[in-house]
1. Using distance in nm of label points 7 Å out along Cα→Cβ at positions 64 and 216 as the calculated read-out, with 6.0 as its value, let me know the right label among P, Q.
2. Given that helix-only ellipticity at 222 nm (-39500 (n - 2.57) for each DSSP H run of 4 or more, over all residues; to 500), derived from a single structure, equals -17000, which label among P, Q identifies that structure?
3. For Kirkwood radius over Cα pairs in Å, for residues 96-175 alone, find whichever of P, Q sits highest and give me its label.
4. Comparing mean projected area of the Cα convex hull in nm², for residues 16-143 alone across P, Q, which structure shows the greatest value?
5. From which structure (P, Q) was Rg/Rh (Cα atoms, Kirkwood Rh) calculated, if the value obtained is 0.99?
6. One of P, Q was used to compute distance in nm of label points 7 Å out along Cα→Cβ at positions 80 and 104, and the answer was 2.9. Which one was it?
7. Could you figure out which one of P, Q the value 2.4 for distance in nm of label points 7 Å out along Cα→Cβ at positions 48 and 248 was computed from?
8. Given structures P, Q, which gives the highest value for FRET efficiency 1/(1 + (r/R0)^6) of positions 40 and 56 (r between Cβ atoms, R0 = 30 Å, to 0.05)?
Structure P
Amino acid sequence: MATTASPHVFDATADTFETDVLKKSVETPVLIDFWATWCGPCKSLGPILEKLAAEFNGGFLLAKVDVDKEQQLAGYFQIKSIPTVMLLKDGQIVDGFPGALPEGQLREFLQHHGIQPSAGEGEAQAAPEVAAEKPDPHVEVLRLRAESQAAPERDELKLDLALALLATGATGEAKQLLDALPANLSTDDRAIRAHASLGFHALLADAPPRATLETAIAADPADLRARHLLGVRLLLEGEQGAGLEQFIEMLRQDRNYGDQLAKRSLIDAFRVLDDEDLVSATRRRMASLLF
């Protein structure tokens, strides 16, 4: 993965790290992208980060660290998996996340930390609109079903319908619609969120009821399987903070349980949730436990 020609993207090394990363982070936020040439997810995340660095035109710097070439840096930051991204301000790590996030969530991450495009580059971006009250998903299903039937060639309406169906719990029909989406829509941020939501729904197909899971955890706080299922159930029942708390506790007790199930569940949850403050706060707690 070659670094782009953007002046805001550079390869960081152990020899230049203090000057190019730590000192520069005092004036400009620096994202560190830990990656490797053999890492599949790195190949999808890297170009998005480089695109944003160029678009923000100095709003932040992107330091790329090849963990194979810079094992000393990877060891210093205790990198356990790649890709891993860390945000430095004033010479200190203030946030980070493991795994490849879609572009929409990367933009939310930057916005949460007050990182904006430099003057002259952000003018083309429209100011965020005031969030409107969410419509009733059942009403949305009726409306979108009618629109989709009237214009079957508009695949974006099928994606909208799938999302509305998920909100009503109609996972079967939603999955059929999502599986039939063309390639250009299957990688849309909304489709990625929908697939993550479907995965959570599937986990509860044969899961015990909430009361049974809570009783199991009360009897054995180290029952991480019960914690995972309870966390999923709480998420889908609208108790998002409580659900994330179960995954965080799993991570605290045993970060490697179930092939890093807690970390994977948190990342999937971040894709599903639209509460930016809750996601950012939980991502920081996850980073503090992982790093």
Structure Q
Amino acid sequence: MILTIASGKGGTGKTTVATSLALAIADLSPLYLDCDVEAPNAHIFLNPELNQFQTVNLPIPAVDESRCEGCARCAEVCQYHAIVVIGGKVLVFPELCHGCGSCTLQCPEGAIEEIPYKTGSLEAGLAKNEIRFARGTLDIGQPMAVPIIRALQDWNPFGELEPVIRDAPPGVSCPVVETMSGADFVLLVTEPTPFGLHDLHLAVQLAGELGLPVGVVLNRDGIGDQRVDDYCQTAGIPILMRIPFDDQIGRAVAGGKTLVEAFPEYLPRFRGLYISINDLLHERKSRRQHYEESVPISKSDEMSGR
């Protein structure tokens, strides 16, 4: 199972939930991916010994001026305005380049080649309780987190492993889309406040666009109002766990402790959370199989191989 733990906004306790869940299922040897590459902080709680490293490069264009005719075809095909031609001279802006290669392919003179441009790095190692841990870090000044997240999810320093816990960036922008993509389930961490409800709604919409099932962890339960509960009930979204608003929890997290370490009674609760998610996935799979078996296949579908 690949599980993405996300939130529509920052500060909801997403990493608090993700790290505690990882420790609760440590016997399953989970792979923990800290995909918040602009501000990774799961290492504070899991204390990994990072001993594997990899650079993330983006292929950007380099122009051979001796072959360039200044036709500006490269600038015409670049959707991101990362390459422009002024007075017959080609200027490349690496920070804007998405590495698509269009300029290289379209250059009629073959004057453009791609060279590696470092945008970030990956690190991996064993964390507490032998949890397999990896994170990505976006270099300072670089604008694009998605290539780092994609490289992190494709990286395979420990071999093929499941379960996988992806700790997503906050929000609902492109980095979150990348972190959700390919997951089996999205666990959304929110709080019972107007901001929490607003951003939960956005995150649910995003997961829905990707066709992913969702469940909710309600953190700081006891503050705010009942609107998050009402929304989840109306939308048919299960609230799988509630964590109360408690200053002792706040102090423990501020001190770099996970919930299951500071409060051992949370260990079976997080283990139960994982089991509940597995049960929801099995139920969803069974419903889909039942639907497929109950819908007759037409003759035209059989002939087309559908």
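1. Corresponding structure: Q.
2. P
3. Across P, Q, Kirkwood radius over Cα pairs in Å, for residues 96-175 alone peaks for P.
4. Greatest value across P, Q: structure P.
5. Answer by label: P.
6. P
7. Comparing all candidates, it corresponds to P.
8. Top value of FRET efficiency 1/(1 + (r/R0)^6) of positions 40 and 56 (r between Cβ atoms, R0 = 30 Å, to 0.05) goes to structure Q.
Every number in this text was worked out from the coordinates using simple rules, so none of it is lab data. What you see is a predicted model, and the numbers here were worked out from it, not measured in a lab. Cβ atoms are built from the backbone, for glycine too; each structure is taken alone.
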